[in-house]
Structures are given as structure tokens and as C-alpha cells.
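J.: Once you scroll down, you'll see the structures, which are given as C-alpha cells.
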Structure P
Amino acid sequence: MLWEASPWALAGAAAAVALLWLVAWTVEWAWWIPRRLDRALRAQGLKGTAYRLFTGDLRESARINREARAKPLPLGSHEIAARVQPLLYRATKEYGKVSFTWFGPVPRVMIPDPELVKEVLSNKFGHFGKPRSTRIGKLLANGVVNHEGEKWAKHRRILNPAFHHEKIKRMLPVFSTCCDETITRWENSMPFEGSSEIDVWPEFQNLTGDVISKTAFGSSYQEGRKIFQLQGELAERLVQSFQTIFIPGYWFLPTKNNRRMREIDREIRTILHEIIGKREKAMKNGETNNDDLLGLLLESNMKQSNGNAKLGLTTEDVIEECKLFYFAGMETTSVLLTWTLIVLSMHPEWQERAREEVLSHFGRAKPDFDSLSRLKTVTMILYEVLRLYPPATFLTRRTYKEMELGGIRYPAGVNLLLPILFIHHDPDIWGKDASEFNPARFSDGISNATKHQGAFFPFGGGPRICIGQNFALLEAKMALCTILQRFSFELSPSYTHAPYTVITLHPQHGAPIRLKKL
């Protein structure tokens, strides 16, 4: 009997030890480490919110986000920070610009000085890394944007050829065709008098989805739209999960939201696995060219690996980069175009100036690459929209050892929040008209728009600057020029000015615009 009981006794003892270890780890992770970091920050004069077990400020953030989203902004107001990031806005008012809040058990310190932001993004010493992505966060995209060290360097090296200046230039006809198809559809939907109301937000999502489908995979938007729908739903569900993201083991619980996120991930992977498999087979048989992003990526991967699999990307790596193509490629440009039309509807004098420039360069003809590059007013407008309505409203980096920054010693384990939106709207940096739409501030280029060289960073900065920024800006220029050639536009009376974030900066109630055919 004693011998028979021994395995159960051993199993029970092992379970008890494992449980004790889990309890000890949880107490350290959720209580002792946050308390130690809190003391270290406050000892140096920093102020911030009080830590709440497990969730930090997530519940309070959700509450005041709901309150903020119930109140639209006055039409024409570009002072959006209090509505878009109410927790951070309140913290700066109560505790100062350099203050901290809690993202779960991790303190996030605001770094509002552009020079310090530049230092963090340059990451010269390799100690300001990306925060470790959560298991849930990786579902949306786990490509080059999340990697560190040699893995990041390898992915970036293989991806770079696909986004080379000359390669993007060759994609301009695709941009033009997709824009023409969208504009023609708008014109065909108009009554005889040549004016109608259109919600341009889903229209631009469709347009940029079409562009990224054709430039990334050589397929039409209709074939790729399932991925866009799935990623859009995943982004919404990811935001919902933020309140529970730091509860240990919560991801493994069979909640409705968790199950659906796993289903979405499997569906996206299945679709992309099939696309990549077909392309690799066609390339081996010499049946396809490599003019799209996937072809360029696979070609670059073959050259880099040179038969050695360790030097190249795996199929899973390629899938993650494709997910990033889809999400970042569609999202950034659709957000930029939507806010551009909203803002130009609010400021018709700048709309007319942009139209005059476009017509003087192209008339009614298709824009060409060289002339697009010389559009000064259109470029100034896009920069100013990116300043006031940046698609990503902040970036984060993490200290992986004790580091001094701006006279403060940050212990390891602190997140540094680089507040793009707050810096872009700061009157101490941009002047008294910081919250006004004034593209003329960029008349002498980005470097002369303000005395702080690092104050404008809608695409990030340093070695990790967004690899697709030239792609996004060229696509936005082509779309805006095509619209200005064919329509004048104004806000619909039903438009509600309500920017808010779902990963990127969206119009909460859409963007209904009245278009009038020219």
C-alpha cells in the first residue's frame, strides 16, 4: 500500500512545489517589482498614478475612455489629445509632463522632450528595446516591428530591397489604377447634378486594401478582403482584451473573446500559407515575376539564405511579415487620407491651394512620379495632417538595464512612452498655433518646421523608422491628387468630429463627406 501511494505522494508534492513557485512568482511580478519600481521613480522626484494590483490603470483608462468617447469635439477643433488619450492627458495635468501611469504592473513614463525621444529611438547602446509583446498582441502581426537584435537585423535586411525607392516607383501605376477605380465608382454613384455624400473612411480602407493586395500579392482587393475584415475584427478584440491582458493565464481561458481571436489567427494563417505556397511553387517553376512585395521578399530571402535556411526567413516568418504588410500597409494610409479630407473640408482655402497646384502640374492627366515628388503644397498639407492626426499616437520602449536619460536613472523594467500626439501638439515646441492647421510651417521642410529636430516623428525614428513610410506617402499623394482633380468636397452636416484610437487613430463615427464633381 505504501509503495502504491508513493507516486501519488510524489505527484502531490510536485504539484505543491509548483503551486508555491507560481504564487511566489505572481507576488513578485504583480506586487514586489511594481512597488520597487514605483519607489525608485518617486525617489527621483517623478510623480504618477498609484499602482493597482494586476491591472494598473487599465480599468480607469477604460472608464475615462468611455466618458471621452461619449462627447464629440467642436467642429474645426484640432485639440484632440484630451479625447484620444484622456488618461495620459489627465496625468500630465496632475503630475507634470514627465509623469508615469501603469500599464498593468509596468510603469510607463512619459518622455515629452524631443531630444530625449531622439536619443531613445537612436538606441545607440542597445538598452532601449521594444517592450516584449504579449501572446495576444503578437496575433495582429509579429513581424519586423516586434523583433530585436540579430533577428530584427536579418528581417530588416531581407525586407529592405522590397521597399527600395526604385521598386516603389515601379508600383505607381498600381496606385494610379486603384485610385481611378475608386474615383470612377464615386462618379458613377452620383446623380445627374454631380454631387453626393460618401463616407470616405470605409472607402479609403477599401482603396488602400486594394493597393496593398495588388502591390503585395498581385491579387485584387476582393481576394484579399477576408484578411482585412479579420484583422479589423482582431484589432477591435485586442483592444477589448487590454483590461485582462495582465491577469496570469487569462489568455488560456476559453472565453468567447479568446476563442474568437484564436479562430481569426488560424483563418489568416491558412489564407496566407496558401498564397505563399502557390507563389513559392510558381517561382521555382519560373512562372511568375517578382514585381510585387511578396515576390521581392521571397527573392531577397532566397539570395540572403543562399541555400542555408538559418540565414533566411522561415515560412512562418514570411506569414508574419505578410500580416504586417496587410495591417500596416492598409491602416496607415487609409487613416492619413481620411483625416486629410476631413481637415481640408474644414479648411477650404488650403483645399483650393492644393487643387491649384495639382492642376498646374498635371491638369486632368495621370500624376507621374517626378511631378508628385515636386508637389510642395500637397506635401506640406500631408505633413501637417500627420502632425495633428498621427496614425500611431505614441511609441514605447523598455529599459533592459538601469539607464540614465535626461538626468533621471530609470531602473530595468520601465516602459518609456514617447507621446507622438502630445509632442506634435506642444505649443512650447510648435508655437502658440500648435493646435491650428497651418501647413505653411513646413514650407521650408521638416527640419525647419521647428527648432527641435526630433519633434516630428509620425513614422518613428532612428534605425527602426517605418520601412514603408515612402510607400504610404506616395500612395497618399496619388490618391489626394486624383481626388482634387475631379472633386471639391465639404463635410456633411451629419459629420461628428470624434477621433479615437483602435490601435491607430480612427474617426469614431465615420467620415461622411459631400463630394461635388468638377
Structure Q
Amino acid sequence: MALPSINPTNTESWKKLQEHFKTIKDVHMKDLFAQDKDRANKFTIKWDDFYVDFSKNRITEETFKYLLELANNVKLKEAIKSQFSGEIINQTEGRAVLHTALRAPKTAEFNVDGVNVIPEVYQVKEKIEAFTNEVINGDRKGYTGKAFTDVVNIGIGGSDLGPAMVVEALQYYKNHLTTHFVSNVDGDHVNEVIKKLNPETTLFVIVSKTFTTQETLSNANTIKEWFLKSANEEAIAKQFVAVSTNIESVKSFGIDENNIFPMWDWVGGRFSLWSAVGLSISLAVGYNNFDSLLKGANKMDEHFKNEDFDTNIPVVLALLSVWYNNFFNAESEAIIGYSQYLNQFATYLQQGIMESNGKSIDRNGNPIDYETGTLIWGEPGTNSQHAFFQLIHQGTKLIPADFIGFKESLHGNQDHQDKLISNFLAQTEALLNGKTEDEVVAEGTRSDIIPFKVFKGNKPTNTLFINKLTPESLGKLIAMYEHKIFVQGIIWNIFSYDQFGVELGKQLASKILQEFNNSAVSNHDSSTSNLLSYYKSKS
């Protein structure tokens, strides 16, 4: 069974939202709060250790009703069932989409082509656990008999961004191993990393499904050449492991077949950190913490699959995003984590969200005449308050923002935490209320400066308050955004799980690289031809 293919703009609920938008577009949220003292409670979801307040949005109960009707009109419930049952919902590539199976309990059943994949998933998890424990405990050693001190993850895209983000976010839980990430084909990147390493005590994890990705293989071969300056070919089997499906190419590289961790084509790269792609996470924080990350994601999966839409966190967040994107013409969303540990979180979500939903053809193969996808950006608070918040507060663009905060700090400095959370709460209040001209005057502001200090407010935010940053709560948070992506894709009637837009630039890069190597010149536009000539004349 294919996903439903319903143009959202043809639904009754979309038409109701269009009419409703005309009446609400200029309403100030301050007035909505003044009119309804219970507004915050009506638009808050409390689930597990998550407290999600979406009351600071430009919506009324009527808006919310129509948005929920939209979810039903596009048959979201049926689509969710299709995903979790292993149907081929990535229709353009002929694949199921089952990253949720990677974090399911052992008793679960996820069928692909009539076969339950859970036993195979758990075989790989057991292999990850055993390998992780051997490395951390010092039982598995390098080629000179020394225990490992460093781990280098070599990958790009989903084989880098997810593990790198999680390792950064869970730094507090890290063990004695130091984890590094090499991704960019820029040679300066890989050389900066390896100059700090001891080849005898470094474990290299090459992550590439096909073992043909240009960036990953270039970096892996550069590291291999560096490694072989102090070791022989046989040592590669002790020092390098791979996460890949291309067994023969991995073995040709010199990696022991026992040190190959499999991948599956029903897991997209940007959703793969839950698989053996997360080996570097397991090594960095220990398998038990990696397993807790998976269990947290599974809890969010169950919430998403079973909860009614009006209290379903990913569904509500996706509907709000569609409301701003398609009716207010808001092009971007900011994601602000009030924790330095979430330093790479927005960067990670950029791939997940924009690679998934940056599409202009609907599921019927027709061009789309409405907006899809959102631009994602953000930095941790409070740093971002001293950077781009000026644009959100007083700029001409409407930028909905998610604020993510934790009640407890990890190191326990209450003074710092109180200051952090006071900013976290103050910013959403300031974005809601703004500052009126009367308030500016009351501050004794010079008359010619008054207009510059007025804030209109009415800037929408979601506040996600989580008890504490743990592996489990991080798993829930990541899975929440994954499911939000899915819901948006269903509403926009697009395929969220292919990424053909990534391929064209790669193909042209290969062509240009051949020109460097054999001095042949292909037909290019005049700009590209001039730039090629300029590059070739650099020496």
C-alpha cells in the first residue's frame, strides 16, 4: 500500500485555514492571553519528562481545530501505520523507512518483505556491545599491544552529523576515550586531526554504506597512508573497522571481515545514528548509555504512534510549522538549545529537515505550487542572544523558534543554571510581549530614539522544558524531530526519504575532477570555465 497522495490545498480544512488566517493574521498574542487566563494550560503537553508549552503561538482554539482536521484530511493516521508496518513508503527508491526498528524492544515485530528484522537488529546491537566493551576495557588493543586512547569516525552526512552531534551532547557521560570526527574532503581537515594522534593507540571507524563515498574514501586512504608510515599492512586489521554493506571493498581496504558492522537499505543516512553508524557514540559514552539513547527514542516512537493528535508532540509541532510556512509565509525556523552541549543540534537537524522536505514534486509526480520545507538554523542560548536575536526581535521577518531547556544542570552549579534559565524564560516572554512606545517613554528615553526601542512582539515560540539532559531524554528529543519531519512530509504530499538533490553536484564534481587529472576540457558555462582556468593557473 502506498502513502496517501492528497494535495493539502484541496482539502476542506486548508480552505478553512485560509479564511481563518484572514481574521487572525494581525491578532496579537498578548490579547489572546488577556482574553483567556487558561490559555497556557490549554496549549501545553506534559509527557514523561517533557513539558511542551506551545501557547506562545499565533493560534486560537479554532486554529488548532482546523490544523487537527488537516492532519485527518491528509490521512496522517494511515500514513503513520504504513511507516511502522514496514510498507515501502520511500517509493522513489523502493524502500521501507524503519529507523524506528533500530530502537524497538526485542519483543517487537517489524517486517520488511515479510521478514521480521528485529532479530538481525539485535545481532548487530550485541556485536556493538561486545566490541565497545572490549575497546573500553582495554581487552581489544592496537597493533603494538597498547590500549586505545582515541577513536576517529570517518564519514560524511548522516555518517558524521548524527554521531558527532550526540557525542558532543553527551560529553558529560564520556569515558577515557577521545573521539574525533573527519568528514570534509578538505585535506586540511583530516591533517589537522591526525597530527594530534598516536597511530598505535587510535581506532579508526570508517562509515560508508557503499564504501564508495568520495569524501569518506579520500579521508580513509589519506589516514591509511599516514598509518602505514609507522605500521605494516597487517596492522590495519587491528586498527580499522567499518560500517558498510560493501564487504568486498572493505576487505580489500585491509579490514578484517569480523570488524565489519552491517547497515540496511531501510535506514536512511540522516536517520542512521541508531544503527551501527552510532558505533562511535557507543565507544565514546559506553554501550549502556547508547542503549539508553535508543530506549528514549523508542518511548517517543510509542508516543507518536499511539497518542491522539491534539496531545501528540511531534504532530502538534509539525502542524504549527505548516501554519507558519504555508499561511504566514515564514521561510525559516530557529532552534535554540539552552545548553552548550546542544552546540551541534541545529546543524544536525539542518540535514534531517532540509534534505528530507526540500522537495518541489508531490507524491503524484506533479510540480508543487505551495511552499514545502523550512530553512533551519540556530545556536545555543545564551550565545545566540548576543548574535542573531536582534533579527528575531526587531527584524522584518517572522521567525518561529523552538526553545529547548533543561531544569537541571549536569555539573550542578545552581547559580549558572538560574542565570541560564532566567534568559531562557525571559526571551520567549520578550518575543511574546515586545515593548510598547509607552513603556519606552516611561523609561525616560530621548524622543528621537523612541521608535528604535519599540518591540512589536507577537513573535511565536515553542518552549520545550526537559528535566535533565540524559542519553534517554536526548533520544526522545531527536526522535521527536524525526517524527515532525515525517508529519510535515505527509501534509505537504512529498516523499521525505529520498535525496536526489544531493547527487547532481557530486556528478559534476567527478567530471571536473577528471578534467584536472587529464587536462581535458568539457563544455561549461563561461563563469565555470573562467573559474576553472583561474584555479588551474594558481601555480
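Since every read-out is calculated from the coordinates, none of them should be taken as a lab result. Since this is a predicted model, take the numbers as computed values, not measurements. Cβ atoms are built from the backbone, for glycine too; each structure is taken alone.
J.: The value 4.1 for distance in nm of label points 7 Å out along Cα→Cβ at positions 99 and 435 was derived from one model only; which of P, Q is it? The partial results should precede the final answer.
T.: Details: P: 1.6; Q: 4.1.
Answer for the origin of the read-out: Q.
J.: Compute distance in nm of label points 7 Å out along Cα→Cβ at positions 195 and 267 for each of P, Q and report the one that scores greatest.
T.: Working: P: 4.0; Q: 3.5.
Across P, Q, distance in nm of label points 7 Å out along Cα→Cβ at positions 195 and 267 peaks for P.
J.: Ranked by relative contact order in percent (Cα under 8 Å, 6 or more apart), which of P, Q sits at the highest value? Before the final figure, lay out the partial values.
T.: Values: P: 24; Q: 18.
Checked P, Q; max of relative contact order in percent (Cα under 8 Å, 6 or more apart) sits with P.
J.: Continuing with this model, one more query. Where is mean count of other Cβ atoms within 10 Å over residues 443-450 largest, in which of P, Q?
T.: Between P, Q, the highest calculated value is found for P.
J.: For mean count of other Cβ atoms within 10 Å over residues 155-162, find whichever of P, Q sits highest and give me its label.
T.: Working: P: 19.1; Q: 24.8.
Checked P, Q; max of mean count of other Cβ atoms within 10 Å over residues 155-162 sits with Q.
J.: Suppose you compute FRET efficiency 1/(1 + (r/R0)^6) of positions 187 and 323 (r between Cβ atoms, R0 = 35 Å, to 0.05) for every structure in P, Q: which one lands on 0.55?
T.: Among P, Q, the structure yielding 0.55 for FRET efficiency 1/(1 + (r/R0)^6) of positions 187 and 323 (r between Cβ atoms, R0 = 35 Å, to 0.05) is P.
J.: Starting from the value 2.2: which structure in P, Q was distance in nm of label points 7 Å out along Cα→Cβ at positions 59 and 427 calculated from?
T.: Q
J.: In addition: Looking just at FRET efficiency 1/(1 + (r/R0)^6) of positions 123 and 459 (r between Cβ atoms, R0 = 25 Å, to 0.05), which of the labels P, Q belongs to the structure with the highest value? Intermediate values should be presented prior to the final figure.
T.: On the way: P: 0.95; Q: 0.00.
Ranking P, Q on FRET efficiency 1/(1 + (r/R0)^6) of positions 123 and 459 (r between Cβ atoms, R0 = 25 Å, to 0.05), first place is P.
J.: If distance in nm of label points 7 Å out along Cα→Cβ at positions 171 and 419 is calculated from each of P, Q, which structure is the one that comes out at 1.7? Could the numbers behind the result be given before it?
T.: Numbers: P: 3.4; Q: 1.7.
That value comes from structure Q.
J.: With helix-only ellipticity at 222 nm (-39500 (n - 2.57) for each DSSP H run of 4 or more, over all residues; to 500) derived from the coordinates and found to be -13500, which of P, Q does the value describe?
T.: Numbers: P: -17500; Q: -13500.
Among P, Q, the structure yielding -13500 for helix-only ellipticity at 222 nm (-39500 (n - 2.57) for each DSSP H run of 4 or more, over all residues; to 500) is Q.
J.: When FRET efficiency 1/(1 + (r/R0)^6) of positions 299 and 339 (r between Cβ atoms, R0 = 35 Å, to 0.05) is computed for each of P, Q, which one produces 0.50?
T.: On the way: P: 0.50; Q: 0.95.
Corresponding structure: P.
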